[in-house]
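Dropping the structures in below, format is structure tokens.
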Structure 1
Amino acid sequence: MLENVNHAVGMSRRILLAAIVLLVLLVPACSRRALPGNGELVQLWDDPATLDPHLAGDVPSALIVIEVFGGLVTLDTNLKVVPDLAERWTVSANGRTYTFSLREGAVFHDGKAVTAADVKWSIERISDPRTQSTTVDTYLGDIVGVKERLRGEASEVKGVEVIDDRTVAITIDAPKAYFLAKMTYPTAFVLDRENVERTPDWTRRPNGTGPFRMKEYVPGFTVVLERNERYHLGAARLNRVRLLLAGGNPMVMYENNEIHVTGVGLEDLDLVLDPISPLRKEVHTPPPGFQTSYLGFDLAQPPFDDVKVRQALNLAIDRDAIATRVLRDLVVPARGILPPGFPGYDPARPGLRYDLEKARQLLAESKYGPDPRKLPRMTLAVPGTLGAAVGPELQAVLANWRDSLGVTVEIQQIEFATFLRDLRDHRLQMFALAWVADYPDPQDFLDLLFHSSSLNNETRYRNPEVDRLLETARTERDESVRFGLYRKAEETIIDEAPWAPLWHPGSGVVLIKPQVKDYLLLPALAPRFRFVYIEE
């Protein structure tokens, strides 16, 4: 899932200073008020781009969606696939057909039972080209009939069969070890057809199945989630979650008791870590997050059509120095695509290193020649408000290129929603982003982002051998063999440099009020608010 890299230099799923996944938990905004009791959690948030699960593709939206809606399966707090609306499932001998049995107590927020027909309608709704989902092909394209419906060649998805009210069978095109994990993504969430088709602005009043119902949503101001007493996995311990969207200084608001939780930016790090600071006892350290911050190059646009230019820029980034001197070792320098600890990650692979001599040699050998003044104009697109400060880590990267290679890069700031449209339309020559794992499998990084036919291949990278490795890995049942295929693919991708990987989240810092208990700091997206409680 894409995340804004320059967003929230002080907290967020890519606090690029950050990419400190704590950010995936915390997102900014405001409104001055005293912290409430009675089980209400308050924190800053970004205004969601959409609350339609079938359209959500960004972190602020998805983190709300996963609390209000649900699917057949979900991720638990250990990031394992577990039952949600389905209480169990079986898999056919050929590994292609999953038969799900729905829970008897699975209901929508209004008490209406969830049926197999709701599952089928939901998959067909997101597969309808009129829905214009940007995620369906990526996450549900394995289901037989989804691609045909997307192309307007079928009126239904034949791979989804209603057996009876509580049983639905889903057939995929080939056995794939990661299929159930993909079904935890919001594209597979079950919606109430009547709610969607008959309620104007239904995302303001969604009839979901998740642990919280939407009590109030005022765009640009607030989202209020209220406990769903009927939730089939057990009612949440909180009464409400209030997400403030209007903007504000997170640290000031935290110290003024306006919010319960915040990430800590570089400028406040010494303050909160000082042993005599009253905030020191409220410091928590999240685990490293499953995400990678990077600069992407559009290989169809000069000068990134030359692999030696891309390689030179990669080798000229002193990641270790920037991580230590600029980001205070709150991040881990990226040596490749997959984050440390992620399935398929190879800690023995040396990967990317700073090599200025080699970088200069490669740039001189490129078709643009040794004179950097002859390179085409380069612009780095960064999500953010025009005129807002660009993070010091990006400034340090550009300084590396300018001072060591003589390469000058301009920065263009673009509002996030427009940025995403321009990215998908290939209007951006170079861009700063981060990818946060949607499920713990290397396919979620390597296949989704670098296969030549993937809709998430924003760099337009193409390599037939990489495609072959990724395609073979899709159906390989032996995990060690499968991970070996991904490692070979990753080595080639790193060498051909469609990305300049920057860093992964390290040991960030989060402040949590002492009365807030069981606020889980997870390395990836998973429902978590229902476990939180406030000790009065």
Structure 2
Amino acid sequence: MPNPQLDATLSDLLASDFAASPVSATGYGLTEYDDRLDDVSADALRARDAAAAAFLARLDAIGDEGLTTDEAIDRDLARAVLRGRLIMAPFEAWKRDPVTYSGPVTSGVFALFLHRLRPDAELAEAATARLDAVGPLVDAGIANLDADLAHPLIVERGRNAAMGALRYVRDLAWQDLPDDPARERMKAAGARAAAELERFVAHLEAFLPRASGSWQLGEEGYTRILREREVLPDDARQLRERGQREFDRLDAEMTDLAKDATGNPDYVAVLRENDADHPTTEQAMLEAYTEWTEKARAFLVDTGLVSFPDGETCAVVPSPVFQRPVLGVASYIAPPAFSDKLKGHFFVPFAPDGATEEEIQGRLSNNSFGSIPTTSVHEAYPGHHWHLVMRKSAPTSRVRKVYGTPYFNEGWALYTERVMRERGFFEHPLHELQHLSATIFRAARIIVDTSLHLGEMTFDEAVAFMRDKAALPEPVAIAEVGRYCWWPTQASSYLTGCLEILEIRRRYLDARGFAGIAPADVPVEAIRDFHDTIARTGSLPLGLADRAVMASLG
């Protein structure tokens, strides 16, 4: 029988979160929230921090006695999420980042039509209501953004995002609806919302020269996120050292592989030469990603490395217009957690409107034919898509279907690149070199992200590091570093999570009687059991994921 105190607390917490962020609730498939946008006023954002403190106190009062293992993990997951919010609360990102105000607009309308959980006419009416609520978000952004806290880089990124949002709501969001009065009402609402966003863009352009703040989270905040939100043992400096060790190890492995494959030990030069062999158009890039996504799924079926939920599919499509100015890499959106849908969307990184041919080719060069196989694995099979449809299909609690961490999600996706190499998926040594490049890139991310937020690396130094050490084209390196400044600690999640999952796998296989056996030689049935088990635990902080996986052994 469920623990009534825990069950009530978690139910109240989820209800509070859905009410505070109706856009997130739509993403989870809760259609009753579809006509509302988030309240991003200062009072509402401070109230959410106060609620986090109150809910954490309620959860801290629930001891282990009387809880099952799963209930204790659910409690500790919610506690980690709330601690993360409270750690970040003094940073006041809502005073620094304009995307706080344009993001709910684009996400709130896009999510309605991506999954289409209701008839078109109802979706159009919900979207119209959301578009007519844009004015208060713009008012809040103008009132809340603080020039003494906001950094010009983050403001410029936010202005670009707002311009992408403006075009989306004015010109695109309504176009695939039937030509009827509901569509016309939504189109008119889009024009009104665009006018509000134009007002926001104008404010940001005037605000930008005055912005003089910092993006730096600082050592204490970074360390607390690692230990209290992610349930990891490292502090910020220890994590940077770990990233450097992995960078050095991968550097040696890649040198040997490049020499064996091409005769040239300079893997950066080999990768840059290989990057020149890339799709020459965005459509060709889309087709290549589609082909390799299908190959990755077929490989899993043939080898039996994972189980599949019935009915899952993954659509490979261009990235949304509003996303292109702020995200230059592939991405994924899972099917809503509380719906019957099992169709995910793998977004291929098209260039933003107005990009020059040189900029388009620069983005295409970061999606070479050699790198597309590993990215397809990461985003789709058995990376994000497979994991998140397995999580959705698992008979776990509502809290595990809502809360998670990039340290698991991104760590899992990077881990799957490694396991696919172990099992022979990649067809050419250059595919393997590109896979290792994707991994050393994540090691470089740890070094750069920690250094930026410790205040020990400038933006320009970080761009040079990513360009010279991680072999990124200059435009991609600039976009990447901007992302690290905007989202502290996330860039470190990929390799950190991967290494933790490898350690959980080692412990699991040792307990199953496979100690000392190379993972590539372990029977595929045992590897599949591990994959299915850990995916069904959710997207837990890695310390909790370890508890859940080992508990599954009895």
Structure 3
Amino acid sequence: MRRRDILKTAIAGTAVLAAPSVGRAQGARHLRFVPHADPASLDPIWTTADVTRNVSLTVFDTLYGVDKDGNPHPQMAAGANVSADRLTWEITLRDGLKFHDGSPVLARDCVATIERSNKRNPLGQALAARIDEMTAASDKMIRIRLKKPFGLLPDALAQHTTAIMPERIAKTDANSQIPEVMGSGPFKFLANERIPGARIVFERNADYVPRPGGGADSFTAGPKVAHFDRVTWTIMPDPATAMAALQNNEIDWWENPTVDLIPSLQRNRNLVLENKDPAGSIGCLRFNHLLPPFDNVKVRQAVQMAMNQREIMEAVAGAVPSMIRVPAGIFIPGSPLASTVGFDEVARRGNIEAARKALQEAGYKGERIVILSATSIPSIWQMAQVCNDVLKRIGMNTDVVAVEWGTVVQRRASQETIDKGGWNIFYTYLGGSGNLSPAGMSAQRGNGRAAWFGWPTMPKVEELRESWFEAPDFATQKRLVDDMQREIWAQVPYVNTGSFVGFTGYHNFLKDMRDGFPQMYGIRRG
């Protein structure tokens, strides 16, 4: 199997769960959407939050897009000339590209964006390590000279983090947030209508030139035609409020109905309940490796020993058990590289007495554990409640900080000590399409302070990941991933709490909704 096959997202094959009807919403040119959270940051590099990714897909564009099978296609790029030795790539921009202020998109904007993205995006970091030189050869040509061939270069440039922005914005330090949200994508972000915690508004970019048809048109690849003049995201943390708004035709689309409400929504003939992202999500109890007690691997192992994946996922998705997928390893269950190494041990987890004893033997002395638990995303809060109870039962002195998701996103970036606003644990979900291979993984990285929030140091995992990029065949890749999973079970950069797939809910007058992440283009009223 080729490396490209490992990156396939397996988005196709979804099942519609509601019958069509004749209902129509008001405002044919206005799309009303409820996202799963309010974005604490609108910078696609600074945070990995899914809601920020969704904003990025709306406002920005990328040099390449990815179809539903994981194959990259030129997007802002007209194409690329690649030298015979595959060390030099000359990527030409297509005509008509403009930023939202009317200025043309130039190669130097793209170079600055790629350089910033490569500092934090996992696949971009792999690309950066292989770049000898990257320049703007002209206003319309990006020239990249590699130290050695890297077939995943187009994949790296298709990442949403490589969202092309003006050079003056892209020069912002990768560890700081951009001062302005301006792209060249199909919608403009209306900063003057932004109400944090309540609303985000986008306006159709009349100057956007969709990629000519004839190629792939799925996932993030294709023309990206905007059929709405205005898109409003209304933040509704309370699921009952969102359900009522959807059923009363006050909104058109709810990104992620909570599991307990899905059976009720399925009975409404005007609604469609559909799994648009079969890759699903992996639950994550993330440790801060810079601070005690979780700088001690034995303490991390004791916590892992106490957490039973099935019990946790039943608390999250028990109302629709078919959504649950356990046991789960470092990559999405059922994906080509998913490993079963260690699953016998995973099935035995949940022994509270054994975990309590292991915690004592690890030297835990009752230190206060500051836990960031997001209340505004039900699936995270449900997971947190179960895990927090387990932590108390094994003898941990827990201090649960129950806050909305945006606060978690901001605070988890802090590397300060507890008395200065630091933290020990936070909960999240790892998006499935980013957990299909070592190329895109974040939480599994072990590159210290350059790693994802929590900053584990795991040299062996990093060595295995680099070897994966150079592996000659699938069998070798699979063996390396098995070794990687074995090492991650031992080092415990986070506790994998299981996997589940979710649903999105929308009125059946919406047509041509794209598979994968929520995307505001392509979709129309039928």
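Derivation of every value follows stated rules applied to the coordinates shown; laboratory data play no part. Note that the structure is a prediction, hence the values are computed from the model and not measured. Cβ atoms are built from the backbone, for glycine too; each structure is taken alone.
Comparing mean count of other Cβ atoms within 10 Å over residues 105-112 across structures 1, 2, 3, which is largest? List each step's numbers first, then the result.
Numbers: 1: 16.6; 2: 25.8; 3: 21.4.
If we compare mean count of other Cβ atoms within 10 Å over residues 105-112 over 1, 2, 3, the biggest value is for 2.
A value of 4.3 was computed for distance in nm of label points 7 Å out along Cα→Cβ at positions 41 and 441; which of 1, 2, 3 is the source structure? The read-out comes from structure 2.
Looking at Cα Rg over 2.2 N^0.38 Å, for residues 201-280 alone over structures 1, 2, 3, structure 2 comes out largest.
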